[in-house]
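In what follows, structures are represented as structure tokens.
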Structure P
């Protein structure tokens, strides 16, 4: 993985988000298993993966199309994955920082907890359920052999590889072993654990020989293992060799291949080019019949020209290609890249499964306040913590990295496994009218189908999401200080952008809409569209006093029919943030009972805001059945105030809300089955 520095603050996901995510997982598991067509344990039963011309195939000659995920950060920590990029990038730098703070013995214990939690069988099971069939397993050579003890190998280190192979075998997935950090470092970047004060891999023949021996040892251990789809010899070499012909790289590759083939003639050899796996100069022609050229792709356009040189390589030498690493971008970039690979019959593996405080990996390890304080110290912004405080902060994060405690970024998986094959959108959350529709809960889908955002990908240094929170689309989301909120708002809104929501209208009625927004200077304008019809007029949003100073503008007279609808918000001009739209039913109405019209009126609740009791008044023209109950902002019933028959005339009901915490509540008044909703602000 190329080095990158993402400096934006990240937000945390809410518990309601987690509930929706679990529901989503259950719904997509069946679809993905059926469409991907693989069942646990069935893949390896067909023997070793091999090559046939330009294709990767099973032992029966049937093409195997890889949809893979890298397990980055586990056996080769990289600083940016843990919020450390400003002071520690390489695995050794990270280890030194931790040892200096808590001591070697405590550091050993912390690493042990981390390694037992960051990747477990639960992660492999989840990858299988989401539709992946391959794991790329990166490792630091020192996991397998101590740096100062050539020829000595660690059974504990190999047990990590053994476990992943066993889990993948159990869940019908393949594994590609990837030496991410070779002795001395195969690149001049920290991702290879390169230390400029000591000779690199290319400056020390003993280190080259040791690299060969490590691969020979790996081959001797796994040469019979059908779950392994091959060996990725060196991750992203980057070295300016004299003459620029990559001859030293080719020579080492050939030596490693020969050492492996002295024991293992079964597995594919994956060869990455120089310069972050992009330059294959001098690495042709292929020197082994079971060889694949593996390129990496980051931060460029997803068009045919971006991979044309690799396609020429495949055609010229009749050899398969594999996109061994890609990712670290927006959902739409993921969609377009995977489409491009599919169109050109190139399997892929993404980077990476999980990171601390991320939006663009499938799993997010949420940082604790204590860990954030520790990062502040390392960044020179706070005083040093005690040894115990530092140890406990790191231990908690090691434990929280387990799959069960991660936040599932369902939009990332949807972008990778569904959206490349359809323009249909899916609800991100349940949006019910009457009720609150949070602006950040727009549908999942392709750009221009679920949303339109002016900047939606990184193809040369620009961020695709200014807020770096909640979701991984181009739509800019940020932590929200308003109340109520689901934790986030839509910010950095520009004219011409729009958002789409799948909504469910419970009852046909005339609704009012409270638009909760913030604006420093005013001038924002939007329109609301329901299905193909613009509803109402252009809505102007005056200044509220700041981008986190929130105000409400109410628009009346929206008649909506019952059922599912597509609601779109079109932003004519920007310069404002958006928290939510709250739909409430009309003040009065006309309905029928036994075929006869009756009229009713429902007054607004007063006092409002209230600190304890509130009065609800309504007038009936005929005997009617009335039900009154209160809901919280999550849609849970918190109080049933009245249920029964009422005679014609004016009626008053007092709701005692003194026992409930401050917040927004919704009073639902059903009159002969007709729903009327009022909001109540409770302030203690």
Structure Q
């Protein structure tokens, strides 16, 4: 694939520095930062010399890559070889249509196709001149016109979807550079050309029949496209390969996929938290239409798709934004903070939320995923690094978060926006705060994992477990997403629960037992439940972006997969007898820290078929004739028993019979009953028939 012409040397007066390189797997790159300067920048030569060099390089590139490109992307875009002419700054001369000499009056930013051409508009407040060159102009420069806003724009006849292009910019100090479009909707790769996209050309097949499930019925599956369905070696998995496993998710009972970030990043293997082109789907995963097809196929199966977006930093490598228009302000230029607020854990590339143009850029990106790709929601990464900078409150970051949520609520009130903040701050989901719909909950995952992975039963604190079950933000259960595994919790020095529990015996008795306990607590506690890919069939080790899921484990641990399926069906009330698991209400009425038992009552409106009792034994003792409180008398039927040998042949198969409730109060409840058996490391779920 063609790669971008290297920018010319920066003039000696420029003070640009390159963004810090991230060592965290969240930002896995192999390419150097786009503006990494030489130790001593050479003096800039005459402008004409630059264009001569650029022309020669472009011609050589085009001849080398034209044939390969035509087959590799399937877009029909080719970098045409040129044997004459130049890229000297002059208007395009075309016999087919004349190029306007005034800015475009059409709306929109980026490259927006219209009937017969494409509008180009880009923000470059410090540029002296700005041009576009591409397939449509035989890579001759077409001069864009300055607008009072700091944008440059032009309607370019003949430019069409699939054409590749680049901006050619004369910076503040007179130097020229090739730059990709920061709003490019597609790219050949993170160091290649931008590509014009017509989003209206995709024909949605199944989308009109889909409705996002109510949030109290949602069960989320966190997916990394590159490792979800792939084989070791060669490139990563892609949207097409992921489609082949969507039926597995449907059978499991999943109705929402949360995709880890899939905006174009450096190299081909990454977690995705290093976006270089936030508007362009990752080229190693496929084309924009491939992503739309994935969403379409998910919707066909009744599954919504939530996109993970990264606005706390960009890159830090392969960024077209860096030193875009020749004014760096001592760091990265107009898109970034250039003072102490630039610093993030992943590089000095925090966007400047104080500039409305940058806030608009990020807000427009959020809306693009919802409008053009029909995503059903967003998960906003590390919002604590947006609302704060180096531990200091950042009002401008709060404003960005409110802007995004306000825009979504105006246009798509039915779509969900989730914060990953992990700061335990209710203001994130408060209408007078950032106004997110929900947030990942550290109050659940950390105490639960601590209890589940404790080496000794005596180290399990059932009071901490009880607090984790009952916690809410602003009095609402749905304002939190609860889980025991996520990409962060199974990497960065941590492993998946089976490995944390079982060590070398990650498929052993204790690993299986506690995996199911974790799943049961996730599916029965108040909140929106989420599991991480492979958790349902006991995937072990730690998450890596080049280590695909081992789908053979689905057969090896078919019983564990069945346990997860059963729990999800109970959560979603498929049998119309556990409606309370979808409700807001919880009462943790029984905490026995000696025997390591906790029991809680879930309900929505209450009554038979609604009231649900969950009993969790996190200790290794088999308990018999165990008394606990119930909300009413009558027959409480066992809906789930995790000690069943159908889930694993080495389980104890403790026979737990239906419980007869009697009006004899206990644990602050009006009635009580006796469990004849409660197996070790087991969960029972009880409810009454309607």
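At-a-glance table
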item	result
Among P, Q, which structure scores highest (criterion: percent of Cα pairs over 44 Å apart)	P
For 10.4 (mean projected area of the Cα convex hull in nm², for residues 517-636 alone, calculated) the corresponding structure among P, Q	P
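We did not get these values from a lab; they are worked out from the coordinates using the rules stated. It should be emphasised that the depicted structure is a prediction, and the values quoted were computed from it without experimental measurement.
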